[in-house]
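**Q** Pasting the structures in now, so scroll down.
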Structure I
Amino acid sequence: MSQIEIGKDAIAKEKLRRKKEKSDSLQVDFAPTTENGFWEFCKFIAPDFYNEKRPPLKRLCGILQDVTIGKYKKVLISVFRRFGKSRTCSMWIAWQLGYAPDSTFMRNCYSAPLAIDLSKKTMDILLSEKYKEIFPNVSLDPKQSSKLAWQVKGAPITSYFGTGVEGSIIGKGCKTAALLDDPIKNPEEALNEGFIERLELFIEAVHNTCIDPSSDCAQIIISTRWTDNDPIGQRLDDPTWVQFTFPALDENNKSICEDIISTEDLLAMKKSWYNKGFGWMFEAMYQCNPITDLVSKFSTSELKYFKISDLPKGTPTEIVAFIDYANKGSDFLSMPIAYCWGQDRYIVDVLFSDQDSGKLRPKVIEKILKHKPELVVCESNHGGQEFFERIEDEAGSKFEEIGIEFLSQYTTTNKEIRILVRVGEIKETCYFLERDSQSDEYRKFFDQLTAYGKMRKQHDDAPDSLAGLLGCLSEAGEIQIEYFSSDKKTLDNNFTIGYDVPIDNQDEEGCDVFIA
């Protein structure tokens, strides 16, 4: 029998044929016109992360595939923490570039470093061996591959670009999809009206102007729901946008996906956070509910009351006062004074007035000398330092002679956050004079406190000064927010008080967000 010799060229051609046959088959399996094509693509690229135990991820993939085929053009997506949204968006962009290498995508987020990270993760998918099995002819152009803007080889224009919300984009145009991926870093930014205005200006003047008006470009905003006026909230009344939400707990208080995060861990976290007065953070980050819709109001029925005759017997363990200086003409100077027995704080007196600071300084001194608190803290922001120094001069040596420690303090935390993190503590530990025992100033203070959160524009001097007062009584001082690596099994143990560390709103490959 004669032997058949197969040359190296023939073997190479056969390998190429089989490789092309496999890639052609995979492209059919994962095509935009194939049901669940994008989902199957994700499972092929990263089977450990994308699997049938995670139906919410499959649903998100279906939504994004529907955007690709034109079913949706403007989409608002809210998901819970550690879901995999940014990873899935990177997958989606890479998937589309495989079928349409001339596509262009813009992806902006809250900071340039995060934008670089998201860009790199998308590039990594295109460079992976599994991606090349599907799309062997798609590769990056080495001449156009900067950190924030890169191009597929052979594409006529930039394939992918993006920046942080403080950045700018010049000379780039987007015709396939414009993504706004986590444009708000933390609740402090979300509750800062000035930041929200700057963010909307960025969206209108930078983000939207990069969309090619002659194209049929899709628009996606995918983000935590922080407040009712965040970018998603401002577009809910526009019928051209379609909203999708992925709360972690369903209507039966069960996890919508045990494989992503268990019901046990979610309920333990929820209980812990609510007990500490941080339920609003759980609702925003895990239930897709805006903070401003859920801020615990200081309703009169929830607060505790006392009469002077009801005060505990004996000397208070501590007497403390806090001065929130009136830095605007319409603001009130607010100075609550607390007599403390252990963790019970009795607000026995209040100076609360919108009079000129010159008229209020003698009244402040009078209140301090009357109650003789061990500690008085005066907020030094926005003119407060000068007010503090003038009181010191006018009081002379009286405070020192009585043993009163009179300090100024510069506050760095956003005012709304400072109040929110003390809501539970105010309700649980503070006692207020009964209505018929309240002076006119005390009544104005109390009415402002109980009105807080009911109106979009409101004075917050009363709750802010109470938050400051409780900060003086806390061992950690002024509460801040910090971030650290997430371990689902130690969520409650990691929930501690700290300060001077900013929050960071990283995605699933980074850190999770917790209250310190």
Structure II
Amino acid sequence: MLPSRSTVRPSIALALILCLAGCRPSASTATPTEHESIDEASGAAARWSYQIGVDERLERMQLSLCMEGQLPRRLTAGREAIHFVTDARVRGGPELQRDGRTLAITTLGEHGCVDIEIDLARASASGRDSSRRGDTLMLAPDRWLWYPAQIPERLEARARFELPEAVAATVPWPHVDADDRSGWRQLDRTSFGWNAWIALGRYRPIEFEAAQCEFEVAVLDGDRAASDAGIEAWLRTAAETVAQLYGRFPRERVAIVVVPSPSWGTTPVLFGMARRGGGGSVMLLLNEAVDDPALPGEWVAIHELLHLGMPLIAEPWMSEGFVTYYTHVLRARRGLLDRGGASASETPLEHQSRAALEILHVGFDDRPGARSLAAASETMHQLGNYRRVYWGGAALAFDLDVRIRSASNNHRSLDDLMLAIRPLAPERRRFAADDLLAQMDEQLARWHEAGLLDREISCSSIAALHLRSRAIPTDVQQLRGIAVEAESGRIRLLADPIDEAQIRTGLFAPKIDEGLEPQ
């Protein structure tokens, strides 16, 4: 989660939400649980099939799991999940024994299946990731999705919901058959041990396609001024804004859970978090008092959706910092910033550029502290160094972008490097920032050898300068290199030097060649 534009500090409302929910103020994904793996490269793939049902009152879940392949010795789920199991047994056979927080298996009988009953009332009543609103539930899979503790390298897993009439389930898992919306869904290895945002209950999902991605949205029960049509327009705008960077949305399918929430402020969205278990999913706390016109272009949904195009990165200065930078750059490219504040002498592009640069300039206004950016990033969650880490990483991204554009006469940019690492986003592993910077450096070296850069540039070396500094470098704070004057949060755009003005234009020019017209 980012600081707000107006104060560049977390709002009181957000701070209270974080304290009550135990959420860290970020959009990062859930940390994967480590599992043993079985090398089955030469054998047949294991097959797991789930059937998931609930009762009419949404108080009990029946989870059936049938398995082919190696016999598992135990089933596991999240840390609290064992407390919500009311019954677990081999189909037609004995009860499964509880072993700590796992379920022990001695035989699978003739069916190869286990049947587990889960107390939904208890599972949804505790924990930061689950809640019940009327006849709707947000229910994290680590509270109910049981699976063999050893995850094979070769796995075919699928699930099907068998729900009462008018009850829906919203999950990130793709349909096995796109034409059979009520049939089987595919689970990949990230579905097990990585968390996701999932909804279940009596609601009508909002379904739409935007930027070549399929979206399914669950809005939990609660008072809200925003309509379903307004929520769709808001999230469609956010998806198309992210596509300005990637040419299309970086996933095939995304599940979104919207939770209407009270607020004493006017901030449209109070909090958000992205996860990647089983695919991309996002949770957004929607200010219940905000109506439709206030939603399209707000930054939280864009920020969260941007995470789904990034690999899972260990260091928050990169994972959050680069997303923070692009949140505002892409909003400007899409024409979403401060639409009522343009002067008569400004073109739309100049107005959007100035509005974005004012946000960055305020964010980069950083007094020297006791800790370097690297140290602040390492202790961000323990010491609360969120602003320093988010905006310090954003400043590094800006610095890289401007240097690459300057060396390439605006023909290459950080955008190109982001596109190069995008295929790593779905992978089930955590990347070190140094490894990704090294990949970027290899691409920069190829560009230099091909004559596309007039000087050598090293992302690793530039990052090292920022990481050991106790403040954002002065030249970056002042936005030097893009023909602007910056003072006290206000920006004046200059026409000279012409090459710097062209770099500034390149930063914020909309990419309408992808069929995404500016708003």
Structure III
Amino acid sequence: MTDPVVVIGLDAAEPSLVERGMARGALPVLAGLRAQGAHGRREHFDHYRAETPWTTFLTGVAPARTGYWTPLRLREGTYDVVDVAAYDFAEYPPFYRLGDRRRVAVFDVPQARIVDDVNGVQVLGWGAHSPQTPSRSAPAGLLDELTRRHGAHPTLLQDEAPVGDARGLARLAAGLAAGIDRRAAVCRDLLAREPWDLFVTVFGETHSVQHYLWHLHDPEHPLHPLRPARDPVLDVFQRVDRAIGEILAGAPARRRVVVFATHGMEANSMDLPSMLFLPELLYRLSFPGRRGIHATDAGTPLPPPRALLDPRPWVQGVWRHRHDPSRVRAWVRRRVPRLLSRLDRLMPPGVGPVSYAACPVLGYQPAMWYRPLWPAMRAFALPSYSEGYVRLNLAGREPAGLVAPAEYGRVCDELTAHLHQLTDARSGKPLVRRVIRTRSGRDARDGGRGPDADLVVTWESLATDTVESPAAGRLGPFPFSRTGSHRHEGFLLASGPGIAAGRRLPRGHTLDLAPTILDLVGAPRAVHHEGRPLLARAATASA
């Protein structure tokens, strides 16, 4: 019989932040776990880094096998984008489906689904960041019972605030703090009910606070104030550290503990490039001389980034910059933005991107504003939470395809060249790190499990609001959205019987997490698992 295993995820927790906090004594519980056991960095794939980590963690296989690259998928044979939510787990189930011999409790793991044949309890969609799953439990009444006892999470599906809204950011921080305390209480409640063989929970609050308050933590961020009153990101991490201590105090004295992050966070270098710059660049390349989003001309002095702070939702702030040749519409856009959707119906804007009001489901993604024009473009940007995704309008694959299959490679090369010419207008540094081609010309019309994007653009770690293109001109300046975005590095801490104190683990991968946990539980890996245990079973056997 193996010792019980308690697994605690810190969603998107930046490893360097955690390491500094442990070194300074700000995160004593995590520091104690590291001193008592093994620790190391691990990494995820460096593209689709924001949208695949949890599915990869849960299934133990790469996106190329699950076919799950992002919850926003292009419906085959159309120009329609649909939100498919979490992976269905039909072919590759979550690693914690361990059969009747082991009791399992799963609480609030993001991007999971309730699955059959888990011997225990599953509670999902309580307070996770972007849960991608309904709020449900098995047994069915458990979620309601826990919520009555301990309260709902204050920020479920509301963990955001405009970067220029100081009060909104303060409310978000307060809601995350309350959610952390309630999460600890729920976990202690579940741990007290029976001696689980495997207990799994994830703190989504670390993800949310880094997305929206990173600029108050990172002194290098363009929006960092000169004299910040406090560091709300560190505050949340310290509260999580205390909550972990409370959870472990309610766990069996003899247990193994795994604390991990599938990926990390840095100053936001992806939202503006992927959500706004890329769609506008492809629009201008397809329609030379036109602008979808208005921008200043190259050489015009740029205002400081803080001058663009806006207390309104980011989409509304960006939509004010939409280029419109009509002076009447342009005046209304600046002065009375609330009337824009009504004005669009009375005075259609003609050729150009549509209003986000015409995208009732995905209007928060500026790429969708260009959706009516995709059939007339050689290539268009797909909506993204992560890297930039470019889809060629390929004849024989898209309904109104313009690019002949024989021209696929050449067009990819041309677009790649344009992308590599993008520079940060403030520093002059290149914006693009690399452009990944996901298909060859021969299989560009495949019906397999590849991503919808033909090109994936990974960006340099530059938090910029303005870029220059030799072919398309200046794009920006635009207000920042979220101020933190994802890195592909995470970490792993493991302690307990049989795990040597102070051991440095080899650099691992997200694919290794499920095999490592199963090895600690004493359960065999599934045949489809692609990773390897990072802690040898011989070294972790019960004394």
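Here, each number is a calculation from the coordinates, and none is a lab measurement. These figures come from a predicted structure and were not determined experimentally. Cβ atoms are built from the backbone, for glycine too; each structure is taken alone.
**Q** For the read-out log10 I(q)/I(0) by the Debye sum over Cα atoms at q = 0.10, 0.11, 0.12 Å⁻¹, for residues 119-414 alone, a value of -0.83, -0.92, -1.00 was computed from one structure; give its label from I, II, III.
**A** Working: I: -0.83, -0.92, -1.00; II: -0.61, -0.73, -0.87; III: -0.73, -0.85, -0.95.
Matching structure: I.
**Q** So, one more: Quick check for you: by mean count of other Cβ atoms within 10 Å over residues 55-62, which of I, II, III is greatest? Intermediate values should be presented prior to the final figure.
**A** Details: I: 19.5; II: 15.5; III: 24.4.
Biggest value here belongs to III.
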